[in-house]
Structure 1
Amino acid sequence: MAILPIVMHPDPILEKECDQVTAFDKKLKKLLNNMYDTMIEADGVGLAAPQVGVDLQVAIVDIGDENGTIELINPEIIESDGKQTDLEGCLSFPGLYGEVTRPFSIKVRTYNRKGKISEFQAKDFLARAIQHEIDHLHGILFTTKIEKYITEDELEGYEVE
C-alpha cells in the first residue's frame with residue numbers, strides 16, 4: 001500500500017463539509033487501506049479522508065485495543081451521553097495539543113467498505129477519537145474546541161485538572 005501525504009492546516013479542505021460516499025468500490029477499498037498505512041506510519045490513532053486531500057466522508061480509527069481498526073464511511077453519531085475532558089492532538093497540526101470536552105459515550109451509525117450499515121457503541125478514548133475524526137468530515141477542527149492549550153513541554157506530566 002501507499003503512504004499518503006498528510007494535509008496540514010491551513011489547507012482549505014480541512015474546513016470543508018465532505019461529500020458522502022456513494023460508490024463502495026475498489027477505489028474506496030484502496031483509499032481505506034492507504035489511509036490505514038498512512039495513520040500507522042504517522043503514529044496516529046485516527047485519520048480522516050480530508051487529511052489526505054480526499055473530499056469524502058471516510059475515516060479510520062485504531063486506538064490499539066481489542067476493537068481493532070474501525071472504518072467509518074458516512075458516519076453519524078445518533079446518541080451521546082456523559083462528558084469527558086482530555087488532551088487531543090491532530091496529525092494536521094503537528095506539535096499542537098489542547099484540552100477538549102466531548103461526550104463520554106456515543107452510538108455511531110456507519111457503513112463498512114462493502115456498503116453494509118451498522119451501529120455500535122464507543123466509550124472513553126475510543127469515543128473521543130471517533131468524534132474527532134467525524135468532526136473532520138464536517139470541516140470542524142479540534143482547535144475550535146480547545147479549552148486550554150498544552151505545550152509540548154507540559155505533555156510529559158500532563159493530567160486533566
Structure 2
Amino acid sequence: MPVPEPRPGPRTDLVVTDAPMPADIAAISDALDRFNREKTGVDDRRPLAVLVRDPRTRQVIGGLTGRTSLGLFFVDLFVLPPELRGNGLGAEILRQAEDEARARGCCAAVLYTITFQAPDFYRKQGWERLGEVPCDPPGAGRVFMTKELAAWSGG
C-alpha cells in the first residue's frame with residue numbers, strides 16, 4: 001500500500017528533542033487548553049500537588065503531582081523516600097489529593113504505574129486496573145488504573 005503524500009499546508013520545522021524548554025511545553029499545553037475550552041466551554045484545568053517537605057530544610061522530599069481537567073483527576077508523579085513508606089503517609093497523601101479533586105468537581109481519577117512500582121498500593125486505596133502495556137525491563141508493564149471519586153466511600 002503506498003504511503004500518502006503529505007497535504008500541502010503552512011511551512012513547519014519539526015524538532016525532536018530530549019530537552020524542550022519550559023516555554024515550549026507551555027505553548028503546547030496552552031494550545032490544547034484553548035482547543036478544549038473552544039470545544040467544551042469548560043475552563044477548569046488546574047495543577048494539583050501534595051508536597052512532603054523535610055521539616056528541617058523545608059526542601060520537598062516527595063509527594064504527588066497531577067492535574068484536574070474536565071471532571072478528571074490525573075496523577076502524574078508520586079514518590080516517597082524509602083524511610084517514609086509503609087506508615088500510612090502515602091495513603092494520606094493520595095486521600096488528600098483525591099479529596100481536593102472531588103472538591104474541584106472531579107468524578108473519576110486516572111494514573112499509570114509500573115508493575116515494579118506501586119499497583120498493589122493503589123489497589124488497596126480503591127483503584128482498579130484498566131489494562132497493562134509491556135515495557136522494559138522485560139516482564140514489566142505500565143499498569144493503567146482508575147478510580148471513581150464520587151461513589152467510592154473508602155474501606
Structure 3
Amino acid sequence: MYQVEIVKRPARRVVGLEHRGAYGVIGGTFERLGSAIEAMGLRPEAVELLAVYFDDPGEVAEADLRAVAGIAVRKGLPLPEGFAEAKLASGQHAVLTLAGPYDGLPAAWAWLYREWLPASEFEARKAAPFEIYLNTPGEVAPSALRTEICVPVAKRRGLSRR
C-alpha cells in the first residue's frame with residue numbers, strides 16, 4: 001500500500017509553537033507559526049518545516065496530546081521568546097512519504113504502526129516521531145503535497161541474521 005525506506009537521519013533542533021489537542025488540527029498552529037517566524041525574521045533560519053509528536057493518540061486522551069509545529073534550525077540560534085524546542089534523535093528512521101492531501105496522513109500513520117512495523121525487522125525507539133513537509137498548500141495543489149512520516153527505529157532484538 002505504501003513504501004517505507006530506512007533512512008539514517010541526523011539529529012535536529014526544532015523550534016516552534018506548542019500544540020495541544022487533536023493532531024489533525026495542528027494546521028492552525030502552523031498558521032500562527034508562519035506569522036511568528038515572519039515577524040521575527042526567522043525565515044532564513046528555517047531548514048525544514050516539521051511537526052513533532054510526543055504522545056500516542058491510542059494511549060493519551062485527545063485533549064492532552066502534545067506536539068510542536070516548528071522549523072528545524074541551526075544549533076546556535078537562541079530560542080525565540082514564546083517558542084518551544086524539540087530535539088530530534090539521530091539514527092535510523094522508517095520513512096513513509098505520502099503524496100497527496102493531509103487528510104491521508106492518519107491512515108498512513110496507522111498503516112506504518114499497525115501493519116508495517118510489526119511485520120518488519122524493526123521496532124520503534126523511544127524517541128518522538130515527526131513529519132517533514134516537503135512542500136506546503138501555499139506552494140502546490142493538495143494532490144501534489146508531499147509529507148515524510150519519520151519514525152525512529154532500531155533492529156528488533158532477538159532477530160537472528162539471515
Legend entry - Of the structures 1, 2, 3, the one that 13.8 was derived from, the read-out being mean count of other Cβ atoms within 10 Å over residues 17-24: 1
Inset, instruction - Give the label, chosen from 1, 2, 3, of the structure having the highest value of relative contact order in percent (Cα under 8 Å, 6 or more apart). - result: 3
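One of 1, 2, 3 was used to calculate distance in nm of label points 7 Å out along Cα→Cβ at positions 1 and 25, giving 2.1; which?
Structure 1 accounts for this read-out.
Bear in mind that the values in this text are calculations on the coordinates, not laboratory data. All figures in this text were calculated on a predicted structure; none of them were measured in a lab. Cβ atoms are built from the backbone, for glycine too; each structure is taken alone.
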